[in-house]
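Student: I've put the structures underneath this note.
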Structure P
Amino acid sequence: MKSKSLLKSLLLATVGASLFAFAVTFFYDPAKLAPGGLTGFAVIISNLFPVLSTGTLVLLLNIPLLILAWFRLGKKFFFLTIYATAFASVLMNVLEPLAANVVPLTDDLIAVALCGAFFDALGLGLVYRSGGCTGGTDIVIKILRKKYRHIRTGSMALIVNAVVVTASLIAFGDFELSVYAAIAMVIESIVLDKVLYGGDSAKLIFIISDKYKEITDELLVKVDLGVTLLTGEGAYMQKPKKVIFCAAKKHTFPKVRDVVKAADPSAFMIISSATEIFGKGYKDQFNEDL
């Protein structure tokens, strides 16, 4: 079981690091966009002093923070982070000659910022889900998240990476580039939070009906949905009531609505949204690292 879990983590880290390297090599680096992290600093340095490649700089700048990760974040995180960071750095160097023949893919910096941010955030999110990160300021964010659990990863990345965008403005003296870098940074933050937290969103449903038994049986059998019966009391009539409570994924909700409508068209339904749900059918366990 442990080997399967490790294999899954390595697969996620590999795909995520590949997407991250692709975003940097084909979008950020050629356009001189530095939307955040140590990678952003590497883009700035490699463009100002083209002695070392961006991939090599990413690896070198990460060494002090990787040492910190060993002591503060555990061996598994350290191993996966070393793997993802090294893999992404090597892949950047491998892709650089190929990118030189095809970049710029477009002269539209908005398109560059959007595409770069999307692939970057998707890659980072997958590496996070593997149990590691791509190094750099991600390590700082991981450490801060242990203390400030109420701040989401993407939001914290937005705060930390604002420093890099400011540095790019100072280094390149190009306000327009900094604006596009800021756009990429915001998009990255939104997509990253969606990857980490948005996949388990669902509808929370309260159903009040005298035909609760029929509705409950239908939901259990036909929809295969977990149901909890709550005991309530109608304030006006002061009669006991059974309240059906359940959580349904978005694609399942129409079936729930159809079941209730068929059984009792006059049933009272309250529907709200949940951004995260832990338990069977959703997240198997609380992942404190995300």
Structure Q
Amino acid sequence: MELCTELPGWLEACRPEDALSAGAYENAAPELRALLKTALAFAFHRWPGQDGVSARSSCSLRSGFRHTDTLRPAAWVLACAGPGYASPARFLACLVPALAAGTGRIAVVSEQAFSPALCTAMELAGLEDSFVLGGDRLADVYEDLRAVSSDGRLLLFPGADGTFSPAQKSLLHGAAADGLPVLRDRPSPRLLSLYASGPDAEALAARLRWLHPDAELLTEAAAGVRAAYVPDEKTKVPASPDMILGPGMEACWPGPAPDFFRSSACSAYLFQETSACFNPQPASSSD
């Protein structure tokens, strides 16, 4: 399928003023912006060369089959932020893999003005297509994108209260009926700090409260910890979190891999000796 290169024209009337994002970026503390920049750089370090179409072919005389698996980026991505959603770390963890996969247009929508932290994250990631529109128009965006291609992805971020709005729930039900892959952010993550009490621990807690405003910050091991923060590599982690993060890496998060934003297709055939994948060259001879 072709990538979506144009968004519905009517969305332009819902685009926020550029000055709002620029102002949020300038007002964010430099050390917090640096954390998001590090998370962005790490994501592309972790998943290099993942964009575009790729194919892998295989044939086997023993099994009697030959096939080709083709992976291509999703045609579009619709990310819907709930009212008051404000975790730039989890937001980028979901959206950057889409950038790495080379998807078509990424539309970020919200029923209310985006939080300053999200504006900062979008500014740093180069996510320029953000729109504020009433809940009754969310379904219109979704249907217009599906009219272009059925190969899209839906990302849902709950509101500040940890729940989805009625319009978001409607999108979720529609995507389920259409068989569209959906990714939902999990609110109120449990974060474990293994910094010794003192100024460093207090500074870490302040950074985490900006990166994950809804998080539960722990200083002792507990069930369901998603990420642990350590002052050095020698620190023993008494839990099994999804990520263990050292200083400067606090904005990283265990989001999806770029494969979530790819679709696969397979072509398969019974193997025949005359097929192109088995065409042995005659042995050379000399007189």
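Throughout, read-outs are computed from the coordinates displayed, never taken from laboratory work. Not measured: the values here are computed from a predicted model.
Student: Assign the value 21, calculated as relative contact order in percent (Cα under 8 Å, 6 or more apart), to the correct structure from P, Q. Kindly include the intermediate steps, with their values, before the conclusion.
Tutor: Numbers: P: 21; Q: 24.
Answer for the origin of the read-out: P.
Student: On to the next question. From P, Q, which structure was helix-only ellipticity at 222 nm (-39500 (n - 2.57) for each DSSP H run of 4 or more, over all residues; to 500) = -20500 calculated on?
Tutor: This value belongs to structure P.
Student: If you don't mind, another one. With percent of Cα pairs over 33 Å apart as the yardstick, tell me which of P, Q scores highest.
Tutor: P
Student: Here's a follow-up. Figure out for me which of the structures P, Q the number 1.20 belongs to, where Cα Rg over 2.2 N^0.38 Å, for residues 147-186 alone was derived from the coordinates. Intermediate results must be reported in sequence, preceding the final value.
Tutor: Numbers: P: 1.33; Q: 1.20.
Traced to structure Q.
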